[in-house]
Structure I
Amino acid sequence: MTTKELCPMCSGFLIEKNVETLLKGGNDVASYRADALVCSKCGERVYPVQLVKRFEKIRRQLTRGDISDFEPIGHSYKVTVEEPE
């Protein structure tokens, strides 16, 4: 649903969407689904203040290695070899 609010970055229209956000803390990453306002023009996401505070808490937990509340969903890998041209 399109709102009457405008994007703080480009003044495009903000649309309510459920999005997946990746949160990094230390060497770990957590996936989090949340409702956000997403700009229809540039894709900028706008989150409520309480949700941003939740993101910060999750990042701190990841940094400390306190992941007992999180469910493992797979592995992440870093590509270290460049593809030949």
Structure II
Amino acid sequence: MAATGKIGVGIVTHNRETAFRTCLASIPRHKIDVLYVVNDATPYAPDVYEGSNISELIQNPVNLGVGKSKNILLKSLIPIRIAPLKY
């Protein structure tokens, strides 16, 4: 399956609400097509996400670690044909 040319951003967060808010505020939403978030910890209050236009929020039931959370994120983006960056 070929990528669509869409731009997707994925964020993995874990008990760093202040840093997560800063990260969300820094994303130029008008330049990206989708924004996916994997929270690998205790859920944040709903107001943390207000106005961020998150396309999908994935809440891990337990802390799975950053590696597994990144894999979950990538597996979520592939079906909508967002390809990972190649270095």
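Rule-based calculations on the coordinates, nothing more; no lab input. None of the values given here were measured: they were computed from a predicted structure. Cβ atoms are built from the backbone, for glycine too; each structure is taken alone.
Check the numbers for distance in nm of label points 7 Å out along Cα→Cβ at positions 40 and 56 across I, II and tell me which is largest. Numbers along the way, then the final one.
Values: I: 3.3; II: 1.8.
When distance in nm of label points 7 Å out along Cα→Cβ at positions 40 and 56 is calculated for I, II, structure I comes out on top.
Kindly point out which one of I, II the value 10.4 was derived from, the read-out being mean count of other Cβ atoms within 10 Å over residues 24-31.
Corresponding structure: II.
Thinking only about relative contact order in percent (Cα under 8 Å, 6 or more apart), which of I, II has the largest value?
II
Comparing Kirkwood radius over Cα pairs in Å across I, II, which is largest? Don't skip to the answer; put the middle values down first.
Numbers: I: 15.0; II: 13.5.
Going through I, II one by one, Kirkwood radius over Cα pairs in Å is largest in I.
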